[in-house]
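Chemist: In the part that follows, the structures are each spelled out as structure tokens.
Bear in mind these aren't lab numbers, they're just calculated from the coordinates by the rules spelled out. Just so you know, these numbers come straight off a predicted model, no measurement behind them. Cβ atoms are built from the backbone, for glycine too; each structure is taken alone.
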Structure I
Amino acid sequence: MAQERTDIEEMVETWAWECFHKSHAKVKLEDYSISVNWDKLKTIADKPQYKKNAQGYSQNDSQVVYRSTFLNNLGTEQQHSFNIERTTTAVATTSITKGYTKGVSLGLSLSVPGDVASATVGFGYETHVDNVEESMQEKSMTWCSQGTVSVPPRKKVAVEMKVTEEKLNFSFKTLVKMMGKVVATIRTRKENEIVMVVEGNIADIVRGKSPKSATILGRTVVWEIEGLSTFRFGVQQNTEVKEE
């Protein structure tokens, strides 16, 4: 899949260097470093529009998370109690194919699909996307079962707990509104001396670069974001008692 991603950190660094270069025409970029502070920048994501992929539904992965056997070598029936508590991991994986990056990070929160939210509380109401290539979020889910098992004379009985996992694959689209200011600091590489601090509105900076996936509305940059999400989580537990 073709990827259309704009690195706004690179965009801000280019803008900051252009500001510095206007009054220092003979300097070379390789002699300086540029750092960007995003604290004054705010991003707000709309509710994503999710589309389940053609092979987006799978519910055939069942794993045994607990197994215990009770052996009765006596001539009378025995009663045994069991109390099981096991933990599995729910995993959400997200990648961005269109939109923006901030260097190697993204720092974006997206609401989870309705199918996922109604099937499990494992992810809460949103996932956090930190890396455009692949951002993974893991949550623990605890499964409990208790009961009593009867073991006939000279017999062995096994107790198993199985957890069935569901996997859902989606593509999604959303809009992210970006507003506020960024601060870029330029330093000499050799002495690490600050030579300029420049602050600018993100809309003005992006407007001058005209990326394809961004629209400028006043002092707000609106980004078109597209990506892929996979959710894997437990949906059902079964406790089975069987004679062996």
Structure II
Amino acid sequence: MAMCLQSLVHTFEITLRNRIHVSLSRQASMAAGEPATSVAWYDHKAGWMILYGETFEKVEKILCANSGLRLAVLPPPGRVVASLSFGVWPNVLDSQLPTPAIEATTFVDVFPAHPRARQHWRFQPNRKETVAVVKDAQNWRNRLSHCKPVWSEGWFRSSPAQHWSDMLQRVMSRRQRILQVMAWMCPQTAQVHRHGFQGRLFDQLVQDAAVFAYVSQPLAPWSEGVPISDNAGLALYKQRR
């Protein structure tokens, strides 16, 4: 299950950063009179946009030598963008865009497939809600990358049933929110993750029968699709809990 979700959040990160980069590149280059899809919009010396805080520091670390002086030859924009961590991108959307006009244009560019994109992204609550999902994808990505369980102990503590059935519902809901935002960025990519191999595998694993099979026989080989439901055994296991 972690493998399937890790693929999703990594693709989400790449899609997000690429769309933000293209949008801000276009806006910065148009202001300079030379439209382009990959320019150094993040460079405060260019004068179009000034980042601050940790995001500024992360960019400067790439553009400068250990001495703090600018590199004689700066890396191309694509390499800079690819070197920045996931956390930069929700921060850019949430608090780094310099004017309301740039903010509105950026959200429309980054999430163009929203059914009411131009109207929807005018309102700050809608933007904040989507940024919250982006931050959640980042948190899940960090958790999975450090080989932590898909759900935390805190999920169990807040669950009335104290059983993995509740956890599976939360995992599915969380994944669906991330897929929805991905579909606003690139519908085709979201479809691949919904209906491709890893999407189908996830659908098989996020079931009571699959988790019970893992708990009861963790070392048994699994090569024949979804485990056969053992309703009686599952009922006894729940009673024991």
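Chemist: Comparing Rg/Rh (Cα atoms, Kirkwood Rh), for residues 43-170 alone across I, II, which structure shows the greatest value?
Modeler: Looking at the calculated values, the largest one is I.
Chemist: Compute distance in nm of label points 7 Å out along Cα→Cβ at positions 163 and 211 for each of I, II and report the one that scores greatest.
Modeler: Top value of distance in nm of label points 7 Å out along Cα→Cβ at positions 163 and 211 goes to structure I.
Chemist: Out of I, II, which one gives -3000 for helix-only ellipticity at 222 nm (-39500 (n - 2.57) for each DSSP H run of 4 or more, over all residues; to 500) as computed from the coordinates?
Modeler: Label of the originating structure: I.
Chemist: Starting from the value 32: which structure in I, II was relative contact order in percent (Cα under 8 Å, 6 or more apart) calculated from?
Modeler: Only structure I yields this read-out.
Chemist: To continue, here is another question. Given structures I, II, which gives the highest value for distance in nm of label points 7 Å out along Cα→Cβ at positions 75 and 99?
Modeler: Largest one: structure I.
Chemist: Matching task: 2.3 is the computed value of distance in nm of label points 7 Å out along Cα→Cβ at positions 11 and 115. Pick the structure from I, II.
Modeler: II
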